[in-house]
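K.L.:
Listed after this line are the structures, all set down as structure tokens.
Every read-out reported here was derived from the displayed coordinates using simple, explicitly stated rules and does not represent laboratory data. From a predicted model like this one, the values you see are computed outputs, not experimental measurements. Cβ atoms are built from the backbone, for glycine too; each structure is taken alone.
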Structure P
Amino acid sequence: MNTKIAALLCALGIFFHGGLQAQSNWVVGQSAPLSGSNAVFGQDIRDGALAWFRSVNAQGGVNGVPIELITLDDQNQRKIAGENTTRLLQNRNLVALFGYASATLSLDAMPQAEKAGILFFAPFSGANPVRKPSPVVHTLRASYGDELEKMLAFWTGFGMKQVVVVHYDDEVGIQNLGVVKDYLARQGKQPLAFALERNAKLDDARFTQLAALKPEVIINTVLSGPAAEISKQLVARGMYIPMSSLSFVGAQQYIDAAGEAGAGVSISQVVPNTGASLPVIRECSKALQDAGVKKAMNSTHLEACIAAKVLTEAMRRSKKPGDAKALLSTLRHLGTYDTGGFTVSYGPEQNHGSKYVELGMVTRGGKLRN
């Protein structure tokens, strides 16, 4: 090879060994809602992961190779998320798909990942669709079943009988309702359902319909926007109805949207409280600060950062740097890994890393306390 050409290729980060082009980056692909009805949540997922990857790159990358996160905006639309996945899979250097913001946004992406034989890691959902047996789909967090059982046990322990589940009127939302039905059926109870169209706002008329169900407790399985509207309507009408939300709501996103009306709402958490004194929390907080993220680290940032750290560890252990199939195999056989106070475990028959769930309560000062 001409020495001048070789020097130019090296300067561009393209290296050759034995006549074959070697990996110049660990490329990780992501589709997330960077605009639209769930933009803050999507941005926080991206920022938490990107902060960790940048901290790794600042230390020389993984085995001398930098990590590149490519995030495409899906506007919280399932169809666009599927199209984004098709685009991402066209990148020959792609080693994993990562951090999709919901099960709905993952539905059209997971079959593509399976066909390509590429890791689909850490979707921000505990819904059943992302927990079905799959050779490539691996989650970080506990299931919605784990979350719902914890919150339902809490409220039924106080004698609450009339449970109303607020859910989306789509495939994933109906499955979430089913989890609650199955749990309460074992106690001889039957919840009522209140369905919302995904990405639609909850107006006065719709809230009146919800209130007419006379709930003793509301189990919320929708995003921060409609959940915050329910809380504001309750306060405005002088009504007190306890409400618990899945982690899917995005705790900080809900707190910011609901304001003072959010006080007293409980939210399940699948990672430790960001105020806890744990090594991984300190590391992720520093990574976010170093990356220039101005707002305080929230649970969404932390979950994305932890997921990025687990993926990085799989990269470190991979026997073929930059090889997608080797990375998938490594993650699949990762075993137990302590990220710094939050432990995950993966194996050939264990695609789901954690069952950690805690219930937090929103204080009058807008903080989440366990």
Structure Q
Amino acid sequence: MDLQLVTPATITQSTPAKLLLAGAWTTRGLDAIGPQIAALGRDPGSAMVVDSARIEALDTAGAWVLQKLLQRLRGEGEAGGDVQLLDLRPEFARLLEVVGQATVLPAAPAARRSTSKLEDLGRSTVAVLEQALALLGFVGEVAVALAGCVAHPARCRWRPLLYNLRSAGFDALPIVGLLSFLLGIVIAYQGAGQLRQYGANIFVADLVGLSMLREFAPLITAIIIAGRSGSAYAAQIGTMSVTEEIDALRTLGIAPLELLVLPKIFALAVALPLLTVFSDVLGVFGGMLMARAQLGVSFGEFIDRFVKAVSVTSYLVGICKAPVFAMIIAVIGCFQGFRTRGGADSVGRQTTRSVVQSTFLVILADALFSVAFSALDL
């Protein structure tokens, strides 16, 4: 058909119960159809006939307009009465049917039935157990990948290992040192008032030394790394999952666990004990400054008492916790990253979960260490 001779689409309402459709119901012929549809009316409850015998051409745009016209007429006649489309060419009828299937409005979501608190508790418990089983399976997969790297050292990824060692270790020195220094100051300041009452100023070295080396230094360092590096692990792997980079690695024959997980675990297992030692030094130094300012204990006196009060065992107790904390942080961060599904909102959600879960498990592991060391008289 010559595009220059297109007959405009028209709607003629010969009677209140009958419409006559004519012309080319195509993209070029629908320019003036809007006002004609707006001027239509019908009597509620009465049947209506739509005669389409004079439609010369119909494309997708015209079928969509015709479908909306029929929906409007049927909506206006909800009180009763039917709308019949007559004499539409078979090929036009098939196109109208296809467009109608594509424009069907989705059904309204079913109202969520109310649930009891007991049922909500059960569902939450099942979800927690499912996630625990998934985590156990992930740990098993990591163990298998680790065994493969031990059996074939050439498969180890040294460049990612060094990169993660720098990002999780060296780059974290400022924040770990600052918070440990302030924590040492707080411990000495809080204990100074009580020690001064009994003339036991020198025992501030015992307070600062034992509390920092055994508990606070490894714990505060692990919590900082959980919020800093653990969240970064979850966000990185989660973003790769969303963008299907993980699937691309598998397609290329690269094991994602060997490339993304094992270097992070190894790097953090090395970096966290070193950061704990750095935290010990800065925390004790902060306590020394506050002891001198509040209690008049000189640096020499503090160090002399510190060497007598803090044994090598107490120092090693804090250091031995660090690798376990590192394993927890790295595994939880990577696990939550691999569980990311959907879009960017899922990345943020799994990152938050990684920080919360790793922090909780670190504190729980620290409590279990305290019970075990107490039972062993360490």
Structure R
Amino acid sequence: MIGNRITYRVADGVRIPGTWRHAFIRNGGHYFLTDLFIYADGLIDCWGLVNVEEFKEKLRTGWVATSFPEGGDASAHELADWKFGEPESWITPELLVAEVRDTIDTLNGRPDSTRRCLAAVDIFLADRTEENRAAAREAFLAIPETQRRYALGDMDSKDWPLRILVAGPGGRTYLSFDGTVTQKDYGSALRYFAERDRWRAEAATQVPADGPATSHAPALKLYHSFPTKPSDDPGKLALRHDYPAPITVEGTAYPSVAHAYWALSVDDPETRRAIATAETATAAGTLAAEAPRREEWEHARTAVMTHLLRAKYAQHPELADILVATEDATLIYDDMKSSFWGDNAGRGRNWSGRLLELVRSELRGRRAGILGA
């Protein structure tokens, strides 16, 4: 149910992850198509935050509607109004509660009903007793019926092998049109799961042709700081833009990347020279804030910063070593004054961190001989 629908709310300064699905709210005899938000802390927003038990009461009273009267009035976010004609619903209050419980489990990284079922199936396949089959069948039927068809994640076979396996030879599935399970059907289901185990084993050992999708090194946070002089062992501090590592760009010397960035941002040449010679990066930023930006600056700033970072690490190989040593870690850059450049507790765009990762990749590519010097 979660899919790519990811959202959050903030409670006491903490981000609570969540997701949503469509639902109808009945208010004053009118049905409103809206979004039902489910959060990891177990709260559901159905025009007001409620816990699961309170949500069940909202369903019982019809505030959250799962059935609709012929001719009932409905609307969708002031986009359209209509009347129900021959309404048919595929979900019941019990199914919706079960889906919500599954969603809360998934948001918390706990096994939902589908994962619990597949774990029970693995136990049965390892030890095929009727007791284990009964446990697997019970777990399968505990999956909300709206979700069972997708339990195996196989759009071709759907849940056919699963419902045949847990029913067993001579048994009946939950779908009346299946009929009695034959030995041939059961054998096909067993072969399906044997093949599935083989696929899973192979997939576990395969490395994507282009390399892993996620970092193997832990993320590094580059905290806001105010360095005023270089250090013999600066560590991660050297990766800050305001670290005093002089660079020369197009014939002009700057005390740091921050000095260069702010100098290049202003239109007035005299102010630009004053920023370039400011005593600290903070002073450079203050001078720049008081001057007009160059035309189109907001569209060029990421390219400018990339150019400056390349210059910094090309002109300071010892600092390039520090950047390369971060391996493939996600670099989280704090910037108290900018949510564009900083991550800022997840509220910013972290462009500084992202561009540092880009330059790091270029450095590693050149050192490996993949990119030219």
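K.L.:
Could you figure out which one of P, Q, R the value 4.1 for distance in nm of label points 7 Å out along Cα→Cβ at positions 117 and 341 was computed from?
P.N.:
On the way: P: 4.1; Q: 3.0; R: 5.3.
Answer for the origin of the read-out: P.
K.L.:
Which structure, out of P, Q, R, was distance in nm of label points 7 Å out along Cα→Cβ at positions 93 and 141 calculated from, if the result is 5.4? List each step's numbers first, then the result.
P.N.:
Details: P: 3.0; Q: 5.4; R: 2.3.
Going through each structure in turn, the value belongs to Q.
K.L.:
When Rg and Dmax of the Cα atoms in Å, for residues 165-236 alone is computed for each of P, Q, R, which one produces 12.2, 36? List each step's numbers first, then the result.
P.N.:
Values: P: 12.2, 36; Q: 15.7, 54; R: 27.6, 81.
Source structure: P.
K.L.:
Given 3.7 as the derived value for distance in nm of label points 7 Å out along Cα→Cβ at positions 205 and 325, which of the supplied structures P, Q, R does it correspond to? Before the final figure, lay out each step's value.
P.N.:
Working: P: 5.7; Q: 2.5; R: 3.7.
The value was obtained from structure R.
K.L.:
Given 21, 29, 21, 18, 11, 1 as the derived value for P(r) over Cα pairs in 20 Å bins from 0, in percent, which of the supplied structures P, Q, R does it correspond to? Please list the in-between numbers first.
P.N.:
On the way: P: 29, 55, 14, 2; Q: 21, 29, 21, 18, 11, 1; R: 21, 34, 32, 13, 0.
It traces back to Q.
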